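Participant: Take a look at these structures.
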Structure I
Amino acid sequence: MRILFAVGVASVITLRTISAQGAAPATPVAADSFAWLADVHGAKPMEWVAAQNKTTLDAMRALPVYDSLYRRILAAITTPDRIAAPDPMAGYVYNFWTDSAHPRGIWRRTTSAAYATAQPKWETIIDVDALAASDKVPWAWKGASCRPPAYRECLVSLSRGGGDATEVREFDAKAKQFLAAGFHVAEAKNSVAWVDANTLLISTDFGDSSMTTSGYPRIVKRWRRGTPISAATTILTAPKTDMAVFVGSGWAAGRLRPVVYHATTFFEHEVLVLDADSLVRLDIPKDADPSLVADQMVVYLRTRWTTGGHEFAEGSVIAIGFQAFLKGGRDFQVIVGPTERITVDAVSTTKNDVLVSLLDNVRSELHRYRLVHGKWQDVRVPAPALGTVSVAATDPTSDTYYLSFSSFLQPTSLYRAAPDGALHLVKQRKAMFDATGLEVSQRWATSADGTKVPYFLVRRSGAKADGATPTLLTAYGGFQVSELPYYSAARGAAWLERGGSLALANIRGGGEFGPAWHRAARKEHRQRAYDDFAAVAQDLIAAQLTSPAHLGIEGGSNGGLLVGVALTQHPELFGAVLCEVPLLDMLGYTKLQAGASWIDEYGDPEQPEQRAYIAKYSPYQNVFADRKYPPVLFTTTTWDDRVGPVHARIMAAKMEAMGHRVYFFENVEGGHGAGDTPEQQATFQSVGYAFLWSRLR
């Protein structure tokens, strides 16, 4: 579930990648012979990285499959036929685009009418490659926050090397230039938002203990144009032990509403709306997500809530007039009420509509709700089955929005939804791999405690169940993030087209069946997610859809932790492990980068009773020299200031010292991802797929 108030540039918490930003200074996580690798940019660790990269790249590039993989993946990343993701603002559609000529990308725009044509004429607004060359800094684009309704004044965020720390510069979208005397914020974990044309809310590193123990800002200030940031007025200071404060703004009922988001933990927060010069706290549950649409406040509930004499179920979406709420009213209406197998996955808003993505047994639906004569009316947006329909872009000043549909085998289609609900096909991606003969099914495995766990399987129709099919199993299982079918040109070309099968598991810890599905694998219950994953692997093997020698697993970030646990707990089930930008030392994770912000998900290893259950699964503490493990490839990036490269480094070094078969690859750019440029991304992915094919064929 996304945070529904728009948060400032480069500060939206994206649960799929664990957190939006933040990084406490790297600290050695273990007092052992590998702790020296925690000096992220140190000369000696970087020499080790260079040597490991050479070994891995030499090995993978020597494989016959590598060159073909690289060419296909790079073509998929850079093809001009891919859909330019829309960002509608004031009659224009903006888009950030990379290709072979612009590896760092251009921010560009065209008119809304032109965007709907086959070959729109684009106008370049910012050339990041040119800016990087001029500044002699490897800038990566991190987005722009422009002030509605005109969207002329913009706050542009740029990252050095792809990390989450950003520099913010004011930009005039009409004049297409940065403002020399405009707002400028130095590189830090910045969160900025417009109050009006001459005023910002800002949370950043103000020095003097202004950051939380999680590495995020804890102070919010109001900053007026023409004054130094040192003269900004403090309006909120959070305790140092809280997670963070972010700022943002929501446009509703014809006005901009600045907001402060005070995260006490990852899942609990207070939302405070700036009204004149005062902050007004919204009296809603701390784990609820509010948003504004027209004159209504819409709230997504993660836990049951009793208010105004009514009890509302967890997972509900409810609404009330915003002004009535501020005056003490609590007469909420239910927009969506969940069932045992139908749950809310995401909520978006336009000027007057609430758009709700629902999952029915992990099958995607999109519904549009509009308040008519005091009642919320529901219209289901039509879409095929066994795919994912989702909101692609909205503009809070309009009821027009864009939605997309894709599936494992069907390329993404982009539609423009008119205010009357009519859908118009705008773009349709060309097929990037041969899906002939492939089919998608949904299967169910039984976990260790009897829980039924669904997973999607993509395989050749009529393929023999003889255990010989190379199969890639992946999942996430954390932070209430749902894993849904989607079209991946790279995965299709590199894996499915070549005869591999794909299994996507909907294990506990995710959001596929609502907040309870997530809570079932939090903290002391974490092992359930790992049991679910193992159960899916065992189901595939028992049905002879594959076998351990041909079954590989892949996961990134929290999913990297997942496959790290699978590697150490069930090495007998797998033939290869691809572990990407992972957490692995869970007894030391709170001392690395933004790790302390995730205590609400994993628990606190500094607390003895919590340390005890974390220690049972933490991969770094549970790998041993006398056990046999499948070959493993750890991948990461030097500029990952979210999870950081240290987890992957020390795990690879430890396993290598024990004599296990280990590969390691670290991109020098890219933040918490696969790289900044298309070439970096293609190399990152090609190394992974080449490794899998070399072990699972």
Structure II
Amino acid sequence: MWRSSLIVVAGLLACVSSALAADPDTTRLSDTSDGRDWAAFGRTFGEQHYSPLSKINAGNIKKLGLAWSLDLPPGNTVTGPLAIDGILYIATGYSIVRAIDAASGKPLWVYDPKAAAASGVKLRQGWGIRGLAYWNAKLYVGTQDGRLIAIDAKTGTPVWSAMTVEKEDYRFISGPPRVFDGKVIIGHAGADAGDTRGYVTTYDAEKGKQLWRFWTVPGDPSKGFENPAMEMAAKTWAGEWWKRGGGGTVWNAMTYDAEFDTIYLGTGNGAPWNHKIRSQGKGDNLFLCSIVALDAKTGAYKWHYQFNPGETWDWNAAMDMELADLTIDGKPRKVVMTAPKNGFFYVIDRANGKLISAEKIAKMVTWATRIDLATGRPVEVPEARFPNGTSFVVAPSSYGAHSWMPMAFSPKTGLAYVPLSEMSMEMDDKGVDLKNWVRPGGNAIVGGVNLKQPPGSSGALVAWNPVTQKEAWRVPLPIYWTGGIMATGGNLVFQGRVEGSFDAYDAKTGEQVWSFAAQAPVLAPPISYSVGGKQYVTVLSGADTAGSVLGPLSKQFNIDYRTQARRVLTFALGGTATLPKSANEPIVAVEDPDYKPNKKLAHQGEEIYGLHCVLCHGQEAIAAGHAPDLRASPIPLSPEAFSSIVHDGSLIEQGMPHFHEMSPADLAALRQYIRAKAAELRGPTQ
């Protein structure tokens, strides 16, 4: 009897194993899948942004041409598509989902969740969605107002919807969900401008029932802790941190490890930024700026690795985390690799979270000399935390040496390909009331620090050897604003550029072997897939909010919200389609014959602009494509029209939030500042 029972159990386990192996979504999301589909943001569970397809290769890349294009309406198009069973799925703007025939470009259906109108104050920090997930014939998309929605992939009809945040908080969703084992997980953003405590939530992918939630930072100790991990983390905080939220939002990166049945979270910066305010300058503040490993079935804590203990520079760890099997010192190691904002490239043992190696990948790294491999902690320079209010030129900047645009890893070459930004910032907290600091209202994105952006920036596409922790090759780029990466089995690396090209490089040498004039910024991550045995490459063109924040650094590219081309671009060998010529003219200031200078009023307006408008409309009112350049707009010339849009929210469905708290005096000052900047653009009258 005992032996027969073992046989029965063994048989059942074999059946379960066979069923799991046969599951089509698990198969297509495996890192060893054939590449016919691109069914997740990073193609597979391991987030490598790598396609094994090789029909398009370094030998025939010259024959690659445009197969078809599809124009898109205004809104964020810096987003990762999916391609499943010959259908292309994209989510652009405020989570508007489209299905398109991948071979012909024929639109099939559109679903609009009307997220902008539902978002209220959440609209002030967001810019739209970055991608989708897919499981069992359903698409999953997050929204600006915090919903997670399941959509029938064949019809575009909603199947279920779950509200993942509170209605009146500052949380919003901008990153793609991830799926695994019949579950879907989603995080949120919102720690830069609100008292936000981060978490992720996992739902049943079929019914939308909440399964588990993991908070990334501890709450009020007097209310008890959700789990032992939060009790442990609370010991690394000081003061009454919970009143400020704490931060740690998981707004982008999550990676599922099928071998260990583990989900890895890439957590965000603190709320507020300044460690002296947030936690009295004490403690590591777990789990900010960390990889946190959780049991995928239960959400129970397994291990963590923190990149920046006591973080204070907005160097979050929300950049993609890619899984790989590497041979290091002659031994096979299962690793997770990431290049977070802080300028180092990390290789970590994913079985236990132990640091294997870390080296500077950016040239501009001033805050630390190295990462101590014995402790896993950075060796900071004393000036890095701007003691006693003294200024320090910190590199990387808060934009990061690597932002959210994904890197790629090729198992074929053994190299990681990273879109890098080389930029610094001057930081201090001189004049900040560290004990009684009050979060500014509006749309302010910094917390308790003063920032000054030095002129100039550069970027690079860097091929990095994660075993030797050395650079293999580098392609210099003219600006910090760099596009997402895809590597392929055809010995190619694809990346778009802000100045309007979509390029391919030899994956081993970095030689540019192909380029296409997209006539618009190409910053989104590309994908590749196969339909009917034919390989395609797809990428979306258009600008995103990152360029608008630092508009003065990208103004030479003449990226205009009103005229830029936003398109789906799909390529194949022998493609012969062409693009209509797109406008690329410099921004021209609106004529304003009634304008009269008023420096005092304009200065008041500049302060209001910095709190409410700079995130989308750009520093010094110089935008770069995500939102209209207000110097060219006639709206500020009319008090009534300006109030209708800014105060009343008449354009909220188009993504322009309302600011009910602005008084008539505030609006007048803001108008004066914008008109003054337009006058500067017009130049002296003749």
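Participant: Between structures I, II, where is FRET efficiency 1/(1 + (r/R0)^6) of positions 62 and 390 (r between Cβ atoms, R0 = 35 Å, to 0.05) highest?
Facilitator: Ranking I, II on FRET efficiency 1/(1 + (r/R0)^6) of positions 62 and 390 (r between Cβ atoms, R0 = 35 Å, to 0.05), first place is I.
Participant: Here is a follow-up. Which one of I, II has mean count of other Cβ atoms within 10 Å over residues 318-325, as calculated from the coordinates, equal to 23.4?
Facilitator: The read-out comes from structure II.
Participant: Taking mean count of other Cβ atoms within 10 Å over residues 126-133 for each of I, II, which is largest?
Facilitator: The structure with the largest value is II.
Each reported figure results from applying straightforward, stated rules to the coordinates on display, with no laboratory input. Since the structure is predicted, the reported quantities are computational estimates derived from the model, not experimental observations. Cβ atoms are built from the backbone, for glycine too; each structure is taken alone.
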